[in-house]
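Some structures to go through are shown next.
Read-outs: derived from the displayed coordinates by stated rules, not from any lab. Owing to the predicted nature of the structure, the values given are computational and were not obtained by experimental measurement. Cβ atoms are built from the backbone, for glycine too; each structure is taken alone.
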Structure I
Amino acid sequence: MSLLQEVQQHYGKLKFLINGEWVESKSTEIHETTNPATGEVIAEFPTATKDEALGAVKAAHEAFQTWKDVPMRDRARLMFKMVAKFEEHYEEMCRILTQDHGRTIGESRGSVSRVIENLESACSALYGLVKRNEHLDQLANGIDQYLVWEPLGAFLIITPGNIPMHAWSSFVPYALAAGCTVVVSPSRQDPVAAETISRVALEAGFPPGVINVVHGGRQINQEILSQPEIKGVGFIGSNRAGHELFEMCGKLRKTSSINGNGKNMLVIMPDADVDESVRWLTRACFGMTGQRCLGVDNVVVIGDIYDELKEKFIAAAKDMKMGYGLDESTQMGPYATEGGKNNILDWIDKSLKDGARMVLDGRTVKVGDYPDGHFLAPTIIEDVNVDMPMAKEEAFGAVSALIRGKSLDQAIEWINTRTDLGHSAAIMTQSGKNARKMIREANVGNVAVNLGVAQPYAFFPLGSRRESFVGTAKSRMGSMRLFMDEKTVVTRWV
């Protein structure tokens, strides 16, 4: 086994980014973050004090007063410099993400590529502001009217542990393009990756205070959001935390983009290519160890292909090589945390008690070179009833539930009524009629046809629905509506 070299074995005690400076925290609350594959500590990080959090808010608010007036072309130059810096540090960022989160290097390269895609999308959104502004002469005699979009101010951005870099890029570059400033509060799961992305962004030359980073938690996030200088929040994480923030925004009359849990179904029709379906299934169910909101939990198989698909799916899952993601031959890494691993073990136990049957058990896997890693192998269960709790609640792990279905109508009815979550759905079929029916009738925000994961490109918004999203605007390209508001101007000069 040959491993890619780690950028560093240990990253020291992480700092806060406040007003353009990386500063040592005065907090006495210090945490450790470990490499999920090896169990080794790779950094320490503090939880911000209230004064430190308020210092970041002050810096962002003061920076906004000048950043909003920076000419569009000058903002664009900095945005394009940021793209170049991310390309320059691409491999370094990928390796840090693997080391801190646990995903494979291939998955990290895909994620950082998505980050760069978001940066490019934000650049296009900046120039797209020209098209947003509308002007109409002689609306009435001597009266002209036009519409302008203006940045709102400083924003809190809260990123999750499963996609620390991708989530950052789903909000921060769009905020900067709009003329806003940010205070970023990363997850405690992988703070090294979260710090790295802001360090690289800062190399582009943004003015002090435009980007700020503090490591906090629930209480600190609420403290930041409650400040009048903060105009809203961009969040990706759990429904529990997100809906709490959404309620705060309602009381405080602030804007929000709250992206939460998912429970996604992939429907395989009788006319689907079984081998191709299995190829996509392994990625959709077990990619990133199942730790993504657009991953697939429930697999509904229609018709007499069930047994063939099940057999080939089990064989493909068994063949997945597990290990440290810096080994380029690794196909599935560890869970990001021990707690995440234990949660999925509990989820499997509850499913079996409810009547599901194990057909591939990944709970006892041993990864020889990494006895202290948070590893579980792919797990497949069947005999699942769609009314079981496990069929409605997000697993957030490498577990797939095989479900026999009678028809596409039945599958769509399950998607729409058996859960209140609405991130995505997918279908494998050779029928345009079936695909169109899924697209039009599934009450979800993202639909995939002959793909395992309904992952939109950055220049489209993440179109989640129902309890999976609440707020003012969707993330990615859609977040320009989060960071800006309309102003209508009526003039009379005649």
Structure II
Amino acid sequence: MDPRQEHASLMTRRHFFGRGAAGLGTAALASLLGPDLNAATEASSGIQRPFPGLSGMPHFAPKAKRVIWLFQSGGPSQMDLFDYKPGLDTLRGSELPDSIRQGQRLTGMTATQEGFPIANSIFKFARHGESGAWVSELLPETAKIADDLCIVRSMHTEAINHDPAITFFQTGFQIAGRPSIGSWLAYGLGSESADLPAFVVMMTKGAGGQPLYDRLWGSGFLPTKYQGVKFRSVGDPVLYLSDPPGFDAEQRRTYLDALAELNGIKYEQFADPEIATRIAQYEMAFRMQTSVPDLTDLSDESPRTFKLYGEDSQKPGTFAANCLLARRLAERGVRFIQLFHRGWDQHGDLPKALPKRCAETDQGAAALVQDLKERGMLDETLVIWGGEFGRTVYCQGRLTDDDYGRDHHPRCFTMWMAGGGVKPGTTIGETDDFSYNVVRDPVHVHDLHATVLHLLGVDHTKLTFKYQGRNFRLTDVHGNVVKQMLA
């Protein structure tokens, strides 16, 4: 709606109810300001929640309180990591049968190839744990926690290129503009922390690959206080966290109180929820000036912890360091934590590039699960690992004895989950002999979203937001809870 029209509409309704109703706005603001203003209402829980969840949420008893999503951007190759297909060894170089490809649309990178030669994986696989899960030699640390994992080999999606595919995973829709999953959870369940955001994003420093845009953790049409806050590895962990020279904390407090009062006047005039968001976000930023430096100070971590996560965990911005910070954020009540690691887009040179990505992430991801388990947090923390789609069994470009590449493949790929109410030591779904089509227990992205919400105590059909005359939800009009995943 045009802001002028919206203003006129709001003013018309305000005249109907009368100026006296403005006191309700003041009451609403009081719940968003400092702890002294809402301490009485939160005394029973022992925490001041600047962003409380919706009334009646969660819908039922949750298994998980929070989510840590390890997003491997680019599309990890399922048949080189988890989906073992030994039968392909004798078919290397032969053409992928038309009966398998079934006329699937291809990207512009392989659509004009004269042939589609099969490229079997050159990496060794073995069974691990009591569950006997197949895991590639590229993931030795992940293999050690096989009995804690629920491996889903039958994921499938709709998008065939990176940006719409990642947007689909983040928002449930391929076109940008809708709220991300972390924003939906912050909106529905609120924040457990009084001095940290409900939704935090971190990216591995220096990792090349497809670009990732801030809108991927945006709030869409939800109030902006629910968007993800990106933590950085260089300078202030969060932009503008430090006070400028000559401006101390006491002056900052006075300044914010005065600014909140001015914004409060505007809120009473216009009833714009973005003004309330602005007040709340300024207050959260003030609290973060103390909480974030404490969060990122790893001096209280033991040598054993650094050894568990690996040498990289002491280097800010690495995937391992971000995994360690994710655990610290989880301890402090952050609802949704998302780590992005790029570089999994191996259209060529896969035998050299894929081992590098695995070496960067394997120990950190496994250590996070183990660390949470040892601290008694895994049962209430859902950890998710995976990318936006998988890779083709056929080679992109020229196939040689020691080199091959793989194109994007949305029809089947693998993800894993741990903790938070999922059934450990299980493998769900099956693909055909070419890791090309799902043949048993397919799991769509909407199904995964529905299941994640279910584990958090949310009925995905009831978490909605009315926008432009329609009730929207993360799963749109789709999605089914995958019962096989549930413990």
Structure III
Amino acid sequence: MSLPKAVYEELEKVVGSRNISDKEYVLAGNRAQTPEIPVRHRSADAIVLPGSTEEVAEIVRICRRHGVRYVGTVSGGIPTAYATEENTILIHFKRMNRILEINEKDRYAVVEPGVRHVQLYPEVRKRGLSYTAAAVGPGGSVLVNIACTGGDHHNQYGSSRPTRYLLGVEMVTPEGEILRTGSLEAGAGWFCPESAGPSLRGIVKGYSGNAGHIGIVTKCAIALDRCKGPAATRTEGVSPHSRIYMDDECSRVYVFNYSSIQDVGRAMLALGESEVGATVQKYFYLPLSLMMTSSANEFWEKWDGFRKAFPMPLVVHLAPHSVREREYEEKILFDVVRETGGVRLPRELERWWEEHMDYFMIVSRLQSVLRLGGSWLPIKTGGESVRHLCDIGDSIREFIHDFTDTGKIFDAPQNYQIIPMEYGHFASFELLFMWDRTDPNSFRYMQEFCAASRETDLKHHAHSMTAGGYGRAGEALGRLYCDCHLWAGRIRHSFDPDFDPDA
């Protein structure tokens, strides 16, 4: 089905003939079949490239008038960023890629949806500032990570999750209304999300974002932190064989291995009580092994050694503001590790982190995780207390061996990460698993594994999976979160009267 000519012409008047197309070769270039989803995406009926908030609002009004569905997209990094039904257009934000303001005094930046981390992060870093760039790699959209979806980061232990950094927002509701929040609506600028204007940060973002269900965010301000570490870094080589060094006597990385996730949790909480470190995290040992090798062949040569050397690595990055403070933090760190049973890894393994300091910034080596050529999926991407998430880590053994021992998924049963936030007051969890997408049964295995994980959470009343969905679709998990599926449906209905919260 193609877009009706009258609708196409209305949209063309808004964005201009150069910024809309229904040609099949253009649409095919914006249709993706991601490795983990065997179903082919269909082409949208048209793709539209707005250049301003006002143009987005007019596009939404036209779609609403004619009953046309729309999907907003930037990098297309998730399966829902594409057309899945007929009578759907893509609203692509590649033209809206401006850094509108970097305010060094009040420490915030204002960006449009098309701004990537690789654009913004170097600019704020040069000014001695930083922010929690989500660990999606440099090509991820800053606005999407901060305002619309999840986005945990390896530095949130010494700072916080992107949720906390969202300030003012400008967005277009499903009815085509332009809405501004916080101090922005009061005419006082972007600096505060909760001011005389409407305070909607919890509704716009919540914990993991609503993925555009209550509107399209066209501008947002994010809070900036003082940079931990030097403003300039030294680079060598060309990606993916590049090195990024932080030449600073205050910066140190230490990696320890543990045999028990409960001991890891004790170490995290003890370090948090002393507010030691910029990064403290229990990291995945499979992606770590992939990042530390330069090819799939080298990975297979070293994998058995790596999995025995650090099945449960605790990564600690110290980034204080003086050498004296670093020495103080080192004393506390080594005392905590000794008391909790950690064993420091050989220096040659630790050195990898010091040669790839971008890992603690925008994770440009993330593509190395795809080196094996299979499919991968992160699940259990919720947040809770450090102790609760350590218990969830222990519960994985109840079901994962049925899949690893039979070859249904990659044999890496401890491949999950826990990242504390705000010095251990909260934490995020992520279980990442891989499988062979060339196996015709692989998609079924993936579904079975996700179902087993979900059932284990429900059995233990565990809060590791982010509650999503509305009405009956979100009921199973929503019951664990104070019936949030019902409240989410009512909130969405208030923004989009055409949405049925009980469907």
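Structures I, II, III were shown, and semi-axes √(5λ) of the Cα gyration tensor in Å at 39, 29, 19 was computed from I. Which structure, out of I, II, III, was distance in nm of label points 7 Å out along Cα→Cβ at positions 255 and 431 derived from, given a value of 2.4? Derived from the structure labelled III. Out of I, II, III, choose the structure whose coordinates give relative contact order in percent (Cα under 8 Å, 6 or more apart) equal to 28 when calculated. Going label by label, the one that fits is II.
From I, II, III, which structure was distance in nm of label points 7 Å out along Cα→Cβ at positions 423 and 447 = 4.8 calculated on? Derived from the structure labelled III.
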